[in-house]
Structure I
Amino acid sequence: MTQPTIAFIGGGNMASAIIGGLLKSGHARERLIVVEPYGPQRTKLASDFGLTALAAADASLARADLLMWAVKPQLFAEAAAPCAPYVAQALQLSVMAGIRSDALKRATGAARVVRAMPNTPALIGQGIAGLYARPEVTLADKALVEQVLAPTGQVLWLEQEVDLDAVTALSGSGPAYFFYVVEAMMAAGVALGLSAEQARQLALATCAGAAALAQQSSDSPATLRERVTSKGGTTYAALSSLQADGVGEAIQRAVKAAGQRASELGDEFGA
């Protein structure tokens, strides 16, 4: 079966993660096209993957079966204009935050549009992406999208495009929340007398182990938390402090703020 030709508009971290996965799975280099205006990044793509990226869009994009949009949302309109004459027949896959499918359809002339919101653990194949497909997208199109994103981790299809704002807030931005908590745990460990490296190792191993336990357990996170919380013990003291400081409510407010900003990005750069 002939491999699809996949074009990437933008060759940064997320595109590179997908390109690397595709090449490892046996996808032919000649079936990959990358448009990357930034010279040093083109050099990196050549060094990492043996790909010669284009500095600007050209007629070679007309060969693409799937076009992946991987530029910053504020650069979308500028990037789309030179691509539009060549890409209307391709399946469009966007990993841009906020840019809605209507905007992608208007800019490209393509009705077959899938939006994806991945997260940075995709770089090591441990990500999760929320996906929304316009009605014109076929089952074969969805299968192709899943094939392309498979190297990055899990996928979750959504019925409503508006839900991608919530996905952006929860899992798209979520790794940063995790890193923020780990930073605080490490700082606390150092304050209690551990070395910085000891605190780092303990904090990361604890968080990774807790996440793995929660994934493998049929019990809810609340139940798992209760099992390690003895009244009057150390965990109880810590959780009581967190509750007194309103940490749970603060996290919910933070996620809601991220969701609101995702919606604003759509209004600002391509409603």
Structure II
Amino acid sequence: MELKNDHTLTFIGGGNMTFSLISGLITTGFSPKNIWVTDPDPKKLDSLHQHFGVHITENNIQGAQCADVVVLAVKPQQMKGVATGLNHLIDNNPLWLSIAAGIRTTDLSNWFKKPVPILRAMPNTPSSVQAGATALFANRYVSVDQKKLAESIFQAVGLVLWLEDETLIEIVTALSGSGPAYFFLVMEAMEEAAVKLGLDPQSARLLTFQTALGAAKMVTNHQDQSAAILRQQVTSPKGTTEQAIFSLEKANLREIFFQALQAAHHRAQELTQELGATHDA
């Protein structure tokens, strides 16, 4: 079941990811008349209404009571209060779709006091430009049609990948969830290096941005080839690129990235323990 204009979506929380998802959905033809957003901040609601023409309310129950899909897009620390405030709506049988880091499907089930269809998503910030990467995990109460419905929502903003093991979401968090910041840091370092070598800051920034864009497009357009192969193709023997790669490898770049993802993964696991309902259910 793909997303159609007779479905109603409610976003609980009007933050950046809600903005990104609504933007992608409307770009692909979904009607704003079928979207509700709830948030305690009237300024966020007004902004979303002005941008997209969606329905807005500060009352979660009003916004969610007729929804086919309820997207739980609040901060993880707020999720328990939001879920317990909505648990009397579970008999309406919506698909509950959580994009909060660290909140397991079992945590939500405990707060709802009843087994319900819950799907957990880990999108990332490039969703705002329809270039996102989202991993999805569904509990056993989610139907095939509901899975297709959720998939079509996130396909509106980029790539979608299904996971069979919920614990893998913590690795995805470390990879694609936090990943854009790693690339930004690399770009930042390249800019600074070029300036130190004598290039003016504006030229360094423009060339760095375009190089990153070009490299990403090459990977996208040559998905039958690994990043390693593409790297080898632009690394001529005894050339400038080879010397740069040799310097990075000598500095143990691969181990540095492994340690970075390991640290992010470890923190994701900590958040799951800190924020979950296991100890207070």
Structure III
Amino acid sequence: MIQSSPCFLTPKALRPQFPLFVFLPGMDGTGQLLRAQTAGLEVAFDVRCLAIPPDDLTNWEDLAQRVVDLVRTEVRGEPDREIYLCGESFGGCLAMEVAALAPGLFDRLILVNPASSFNRRPWIGWGAQLSRHLPQFLYHWSSVSFLPLLAAFEKIAPLDRQALIEAVRSVPQATSTWRMDLLRQFEVPIEQLRSLTIPTLILSSGKDRLLPSLVEGYRLKATFQDAEVVVLPESGHTCLLEVDVNLYEILKQHEFLKVKV
């Protein structure tokens, strides 16, 4: 049986004249949940979104190498092209792995509620251990019942709410368990993060009910050489789905664009 590999999705038209914007998704891995932000981002970027197949059980090192290889393929023959790397939640951890693996490849790093604080929520780890033993029907029920912690539904448009539910349901039990184990094991050596000189913007939700993202944002800021924290005081964990959050405008307001658009 041939398994598919992680690949890049291109939301709309190619825009090779613009900087490359690479988005690494949350634990669902579908790449579909950037939908609320793509229209804004495409004003200034050539957007790619990583899609991780539902049967993918790749470790951090191999997954990071796959992302680096995909990015290098995208910019082949364009050595001066600017590259923005953005990761949300699980993808925020992956983004740190990728940046540490190829620090000279990227011009900007954006972390959105990175799940690097997973181990500071022990009950999530207990839930992960329990979920591997649940019957299939109970696993699907538990994954959906988990959603109120994941999202501030009152801030998300109906179509995006449905997309989130479908994305969560699409992750097989074995894959969900594997990815939670990856989060439990996640650790980029602090000296590697401290050595990064990439300007970094960290978005931290003030009402994240899943992870201590506000505390984690400031912890990471103290680790990186050049980082700024943007607090979204009323947002939940999946803030990029919320109607009041516009990632492109945040980047612009905080002067995080290398060129004026």
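Read-outs: derived from the displayed coordinates by stated rules, not from any lab. Source: prediction; values computed, not measured. Cβ atoms are built from the backbone, for glycine too; each structure is taken alone.
Which of I, II, III yields 2.7 for distance in nm of label points 7 Å out along Cα→Cβ at positions 31 and 175, as computed?
I
When distance in nm of label points 7 Å out along Cα→Cβ at positions 23 and 199 is calculated for each of the structures I, II, III, the largest result comes from I. A value of 57, 27, 23 for Cα extents along the principal axes in Å, for residues 79-190 alone, calculated from one of I, II, III, originates in structure I.
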